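Once you scroll down, you'll see the structures, which are given as structure tokens.
A short reminder: the numbers here are calculations on the coordinates, not readings from a lab. In this text the structure is predicted, and so the values were computed from the model without any measurement. Cβ atoms are built from the backbone, for glycine too; each structure is taken alone.
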Structure 1
Amino acid sequence: MAHIIATANMKGGVGKTTLTVNLAASLAKDFHKRVLVVDLDTQISATLSLVSPHDFSKLRKEKRTLKYLVNDFIQPLPQNTLPIQDIIKPYIGNLKGLDLLPGDLELYDEFMVSEVLHRKAIKLGKDNFQEVWKKLERILVEGILQPIDKDYDFIILDCAPGYNLLTRSALVASDFYLLPAKPEPLSLIGIQLLERRINQLRESYKEEYPINLEMLGIGFTMSANLLNGRYYRQVMKRVYEDFGENRIFKTRIPIDVNVSKAVDSFLPVLLTHPTARGSKAFAEFTQEMMEKLNVILDMKQQKNKLNLVNLE
């Protein structure tokens, strides 16, 4: 089954989507992994980083976006929605192993969701709305991805800033999460807010559905004018104090105009400018992430073996 990784920060503009698409490209290109990028953000930045606006418009007309899977999961439609396998756009940039589940400008109708959940709550009893909501939150993203989770090595969820239904459901469905950030005070607040929210999720589900969500680390995208600034030093000092060195990626993503040029080409910079500074940094970041992941998986394996010994 795939390792599901959510990339998230409560604050926008931290390089989350750029990190997501280039991490996915490096996993496919450099590590020969099967990778699916899932765009959960209504800004559709991940989608438009990988397909042109013209192609996206065509996908919407053909009802080949995540919106139709979300709405059909919440309220099954009389007409047949395409299966997820037919909605996924494969071979992004002609790279084998790099696929996209396109997002949409409107991923679900909030009124429809409330109406459906209200009806279900009435059937269960007047005081069960919160229970019905939590169930949807728990199974929504997991249920949509379930038919294809064995088809990939990695599924990377590009979450929207903030804390909406899909972001919460993505975190519940994920095995790991990455925290992209910038070395500035507001970005630090975004990290702190997300950590609080994740702790609240764990607490909320701990009895009926323990959440096994682990942080892979905090990855900093760098801004050249902040590198030697007072705010940069303060933020980095605080992050190291709060999270420890092991949870912070050593690889920093530099400012590189080629990254912006790649977005104009609707492809990751790793594919358009493979020798650029940004490309090399993303490749190093991916290597570091794989090392962190292997350490976590080894620790889990040792823990499971110890538990088996204790049971015997």
Structure 2
Amino acid sequence: MGLVLTTVNMKGGVGKTTLTVNLAACLAKNQKKRVLVLDLDAQISATLSLIAPHEFATLRKNRKTISYLIDKIVQPNVARKFSTSDLIYRSVCNLEGLDLLPGDIELYDEYIVSENLHKQALADDELSFNQVWSGFEELLINSILEPVVNDYDFILLDCAPGYNLLTRSGLVASDFYLLPARPEPLSLVGIQLLERRIAKLKKNHDVDNKLNLLGIVFILSGGVFSGRYYQQVMQRVEQDFSPEAVFKNRIPMDVNVAKAVDSFTPVVLDSPNSAGSKAFFQLDKEFIDKIASFKLN
């Protein structure tokens, strides 16, 4: 069975999508793993980091995005012809082993979800609305992944900033989560807020044997990890968690990352000799080692 990982932070602009797509590409190219990227962000950044806008427009026109699968669960009485496997875009960026389940700019209707769950709660005297909602959180992403989870070594979920329904459902379905962060105070606040919520989520859904923090990955735009201030911030994180909870390899982003986005391709494929790409290659190796150490324990 494949391992499911969520890339998440309460704060936006910390490099979630950059980490997700480049790690996925490294795993497929360097480790020869079968990898699926699942885009759970309405900004569709992961989708547009792997396929061109005109390709996405065609997929959306044909309803071959994740919103179709979400709607299938929200409104199960409506007949559907596509399954999860039918909607997967295979060998994106011409890389065998790297697949994408495209996101959508309109993922679900919050009113319909709330109305349906409210009706379920009213129909069952033994269940409160919170219990029904919690059950739906557990069902949603698990149901989408269940038909294909054995087809992959890794499934990486790219989440929106914050802590919405899809993020919570993605976390409940995950074996591990990754925390990308900038070495700056607001990014660290995002980590602290998220950790509190994940602790509560694990308790509510009884997933203590899953949903482990694989590690915090520091990403810095436009420079390297030098200077006393950056070092102090990163040391604070290691004190709050542990040195083992922080990836040793850090990503000094460069201009090639932005250029790669313009090409709808991860930088590790678009500019493999760049500083950012080389850092991702090292992170990929550390990632595999961390997974192996968890399995041994």
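Observations, loosely collected:
- Taking distance in nm of label points 7 Å out along Cα→Cβ at positions 79 and 271 as the measure, the highest value among 1, 2 is held by 2.
- Top of 1, 2 by distance in nm of label points 7 Å out along Cα→Cβ at positions 103 and 207, largest first: 1
- With distance in nm of label points 7 Å out along Cα→Cβ at positions 239 and 255 derived as 3.8, matching label from 1, 2: 2
- Structure with the greatest value (metric distance in nm of label points 7 Å out along Cα→Cβ at positions 199 and 247, set 1, 2): 2
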